[in-house]
Structures are given as structure tokens and as C-alpha cells.
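The structures come next, written out as C-alpha cells.
Derivation of every value follows stated rules applied to the coordinates shown; laboratory data play no part. Predicted, not measured: the structure shown is a model, and the values here were computed from it. Cβ atoms are built from the backbone, for glycine too; each structure is taken alone.
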Structure P
Amino acid sequence: MSERIEIPNTKITLYGSKNEIKRAMSYFNEANIRQKLAGEEYSDRLILMNEFVPHIKCSITYDGNTVWNKEKLIRDFKRILNNGMKRLSDYLYEFFHLDCGSIAHFDKHGWIATYPTLASLRQFFIRNEYGQSIVEHMPHWKADAIKIAQEMNELLKTQDKKQVQCSVTI
């Protein structure tokens, strides 16, 4: 069962079970999140990503667009860096095709078939399906997605350095 609740006087909507939403609302009020929001989407999304989303289990949108769980996405991204594209989570797949400039390719398995290796993923980050880097593709107000994509880019560069070091030391 899923419910939806709009938080009055904000552009925030929560989606999840009744209990998940109840716990999220309780945390929202206890942590005084509403007082920290300025009504400016760029800064509000960063506050929500850093101070609210890590503490809740339900999904959240700001003005109808997902506010991403950075911790979960980075953890999932590291998993594919270490174990290959077969470890792509549903959540990371959603991020890639909703915010990074890719079509869905029918489903997650179609997306993996299109980007089966870390090298193909790296190329996607540099030039997505619209001919832009994934960060350039994102609208300026989508601060949470931009910050996450930038961190993923850094992780890819770190991965490249590890591979170079391994090939040099062998």
C-alpha cells in the first residue's frame, strides 16, 4: 500500500506507506526542516538531500521531481565500480534514465545491455544520449542530482587511477 501526502506550505510531497510517511513527518518537524527551507529550489533540494532524505524511508519529490538519496546512489555506484554493471540497482537505474540523459532502454536489463562495461558507462558520463556530459544535461535547479553526478564522476576518475597504478606495478 502506498500513500501520498503534501507537506503544507512547501513544494514537498512524500510517497510511501502510512508508517513511513508518519515517521518522515515526525522527523521533518523535529529537525525543523521547514524553517531551513527558503522556497528556492536549488538550495532547498540540497537541504533536503543532506538533512532529510538520509533519515527517511519514503520517497520525496520537490515540485514534482524526485529528491535523490545521495548516500544510497553513491553506495550503489561504488558497487557497480567494484563488481560490474550486473550489480546495477533499480534505484541507480532510475537515476541514470530519469536525470542523466538516457532513455530507459525498455528496462534495467536493456540499459545494462547498452552500457555493459565500466568503459561504456564512462563514455555515457562524458557524452550521454543527447550529446552532453551528464552534469551539463541536468537543469541548474536540480542541485541534488548535479552534486551526485559530480561525485560519481570523481569516483570514475579514481577508478581510472587505480587501474593505471595496477598496470604500472604489475
Structure Q
Amino acid sequence: MNRKYVEPDLDEIRKWSEKETGLTAIWKHPNAPRPPRPYLSVNILSFENIHKQNQFEIDSEGNAWVASNTDLTVSFQVHERADEPDPSKALRRARVLRASLDLPSVKDSFRNTGIVIRGVELLQDNPLQLDVEYQGRANLDIRFGIITAMCDKLGIIESIEATGFVDGKTVAVKEESEG
């Protein structure tokens, strides 16, 4: 197939969470050892096209672009140390991450990478019981917006050849196609 898919670099979301919390941030299913606690895991929960796709005119190179306004929900989970004496530390870290969404510099940084902040879906204290103790954990789900685009490279027609009649006269046209 002669197609191209384009979307913003979604790793920018993970990098932002790492910068704002000061924690190592990993994708939820890295197929690798997890870092020592505390750390942050990042998981994309859903992609949803929120409007009808926009189909653009075929350009001079024979490219037909279709673009979609897409929402994605990303879940961040703070994993505190099991021996952390402050039971609310994980939730505070998640709240700081959430609060940073209001900063103009964060909004601008996301916008410059093709990502917008749509809203917070969930902020929750979610400790995990380990034997008789609890490990502090907190969840933060954020909905972001991106534009995804796909290009169908159709090619262009250089010339056409056909034979027919116009006003009783024979007319010949030649076709050559590229792509």
C-alpha cells in the first residue's frame, strides 16, 4: 500500500508527566523491568474520533489526505514506595501533575507538539494492599486532543488517449498515467 499515517509524538505526554512529577515515567506495558518506586506509569486507554473526517482535495502530487479530530484518554498511575510513611503522597503527586495542566507554559508546550488538553476525567487515591500494609497509589486520567491524518497516494494522470467522434470528426487523445 502506498499510504502515510501522521499523528503527534505521543511520547511527549509521557515526557511531560516525568518532568512535572520528577519521577521516572514508563509506558504501562513496557515488557521490561519496572523502575524502583516511586515511579509513574502511563497508559493510553482510548482513541476516539470526535467529528466526521475531513477529506481534502487531491493535491498536485496525487495525494488524498483525510484528517480526524481525535480524543485520547491517558491514564497516569503514581506508584509510591511501600515504606512511604505519608499515605497521601501519591495523591499529592497526581494533584501536582493535574495542576500543571493549567499553566500557560504547559498548554503552549503541548500545543507546539500538536496536542491539546481537553479535560481531566479522573483523579483518585487508589492505594494497593500488600499483605497487611498499603502501597500508596493514585490515578489521574486526562483527555487530550490530537489531529490524526492519513494520506492515500493516488498518483497523477499525465495524459489521456482516447478515440471518439466530435461533430462527425474523429478525435484521438492519448493517456499516460503515473502512480
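Mean count of other Cβ atoms within 10 Å over residues 52-59 computed as 11.2: which structure among P, Q?
Q
Out of P, Q, choose the structure whose coordinates give Rg and Dmax of the Cα atoms in Å, for residues 4-43 alone equal to 10.5, 29 when calculated.
Corresponding structure: P.
Assign the value -16500, calculated as helix-only ellipticity at 222 nm (-39500 (n - 2.57) for each DSSP H run of 4 or more, over all residues; to 500), to the correct structure from P, Q.
Working through the options, I get structure P.
So relative contact order in percent (Cα under 8 Å, 6 or more apart), computed for just one structure, reads 25; which one of P, Q is that?
Details: P: 18; Q: 25.
Going label by label, the one that fits is Q.
If Rg and Dmax of the Cα atoms in Å, for residues 76-123 alone comes out at 13.5, 40 when worked out from the coordinates, which of P, Q was used?
Q
So distance in nm of label points 7 Å out along Cα→Cβ at positions 36 and 60, computed for just one structure, reads 6.0; which one of P, Q is that?
Computed on structure Q.
Which structure, out of P, Q, was distance in nm of label points 7 Å out along Cα→Cβ at positions 92 and 116 calculated from, if the result is 3.5? Present the calculation step by step, with values, prior to reporting the outcome.
Values: P: 1.8; Q: 3.5.
Only one of P, Q returns 3.5 for distance in nm of label points 7 Å out along Cα→Cβ at positions 92 and 116, namely Q.
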